[in-house]
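Pasting the structures in now, so scroll down.
A short reminder: the numbers here are calculations on the coordinates, not readings from a lab. Quick caveat, the model's predicted, so the values are computed rather than measured. Cβ atoms are built from the backbone, for glycine too; each structure is taken alone.
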Structure P
């Protein structure tokens, strides 16, 4: 079984190689994302491709995969919106995804962004990097134990974030479309409007459901507590950037930490130093540092998360080979 793994960073190679000792696939690792025809051409002669986010398995690329003899189009991600699932199934591809990985990876980043903004660490370090060691009013902060943190979505990741914030002493409120049992020792479940109004920090950990639209809208921002901090390590599509910018400019939102942005593949993972970003809203947010901290979708970029994703992807392929079926098949 010849397997081509796309989007593999140098620090991930050792993890792929160690995991493959259990599977013995004829494996090739490339740093390329699937964006151009040249990227797709690399799949010639392979039976399986393993994608990551921002590797586009659209109609055009799937047609080429089919022409090259690829049978399995797997992704080492939870999200599958980079794959035209219906067209893949129509053309007989076997597909699978990773239903979950270390929730701590995303949760720890959410807490880190929240605490960095709450304690004005980036602002202060930016000043001292210029040898300005004065202490000013902007550095004054509440302690997290005197804050209320609102967690929107308490699946595995959201509940881990809630647990970490609770461990720091915060009062944690939570909202989920489906009420959870057995979490009252960690958080208090409330309606979304109450969470928005009472939270000093709001962190998003919910899926994006197209039919439901965005979560962070102008109405959402207008209901926020004055000077609250917004964190999104979930999905870029959940937020209206215009609403966030307006909230930041008015002071309604004091700071934002964003690991995801809608349309991020146009600029994430690229070096655009001294260049303008095509999306003026993103350009504006970048200019608002250190009030706005943007990280390039690195929430899952940890040793444990990558290990989980690679192991599950290889297990998915092994299950297909041995049984013709896979419990993690993408249903679409």
Structure Q
């Protein structure tokens, strides 16, 4: 079976990385400057807080915390008790979500609010960004879209913390920080259609969809500038997104830990690299999902558009 470039890079790093004793890894690089990605195996509110302390410096004012709150009774979303405990240490923060385009109770604000109650997101208000309509953010340098319709309430926040359950995705291959802000902040009625639709095909998949998703993410990162940071939780990594709800396939990859960075490309690249560094049996299903959907195009197009650095230091906390 041919070895992909990513498998070669990760395989050549395994002697440094190890599976049981990860300390500090530099990804294969041609550049001298690398992004910093922080890592802990501590899957808990304490682990989240430890990493947040390393990336919070640019966040101030009202902080939007973008979390995928899931379809009704979804089994794999980040535990609510973790988020409650963690956010108690993040001043002036509010969980934010947007309505969805696919058939779901979350298509409407009323149904979305009921789903939030069902899933236990009752410990604090959740701001549904497009409850009062949308507003356009420019996409600089995009070849597919020139602006993205996002929930109007996004403009009420000075900063954003992207708290992501990293997992597979039926269309995206994987869902990391990029997917969380691109699809997750796009308004349900218009923005998500801008990203998903190609010609007459509303649910177009493949490399072009990855590129549109990256362009949507660029609208969000450009809007917040240095006032945005990212945490990926590598736990319960089904091949399916939390939008699959109770229909999500059971995870076959082991839980790995938490990654955090102020660089969106670096944190998603590091997440993918850790998956590829698993044994063939452990990574098979998730890697097949990523590659069969052209998911790695997310990473290469992020680099092309200047959305961060794919060369990073992995620093254990």
Structure R
């Protein structure tokens, strides 16, 4: 007797409401090309300010019914079994869509609304990490409406520092400040162009490592570690996405160093109650003999230039196997 199993219907989300939509459209190409069509029917949905749209076979834009996130095609109502998130920035990385999906009972592949919102705020992330015994850089958190005293910043932090928008990812609006009096004002303005809050962090000397972490069948799994060497002053947007960095996967380092990074990554994944795949950036400081957490990316890039796909291949998995594991885990 042949038992036919209905394929699960997966909504693959891309786009977004921020400048990071550019990266979402790159990432979704990789993901869409590597989903197992024998197991899943995939519907690519573009989430943008103009609407939540699915493009049908005739090139017509069909709007998603936001009451229940359903789609009507040829008078047939389509309900999804799960959402595969491929939106960087708001509203896919900051918890907004996750909260909506929680309300309608639709599973998704990322961290939940609380964790997504928390980790999208860099200051809150480092505060929770520090409270939990994770090494982080000393920092200051300022708001657009604050009376900003540049001298106070210069006197309270050891330079060089990184100045970055507090919310968001992809290193958009980020600067490294070596000369306080000359550069701090410009760096603050650049960051405030992207966000109403700015985080200023002391520079940590050391090697930069980044590591993907995901959960499959209840087990937290660390991917092979990548060492990043930027061809610019630091690992900014262009270094990440325009090929201006040198990435070695797997990283070549003493196993004792790599084990400390893996252990810290697993601890962070558990502390922040993460789900799906995340990527955590670290600086390993030789003097302290310890990794310092820089940030957590809860929707890491999946484009041809991105690090997580490199790490998946180094682990010996295909991307198809990986995306299948991510989708199946969201029902557990």
_Starting from the value 0.7: which structure in P, Q, R was distance in nm of label points 7 Å out along Cα→Cβ at positions 162 and 186 calculated from?_
P
*asked:* Suppose Rg and Dmax of the Cα atoms in Å, for residues 50-113 alone works out to 12.5, 35; of P, Q, R, which structure was it derived from?
replied: R
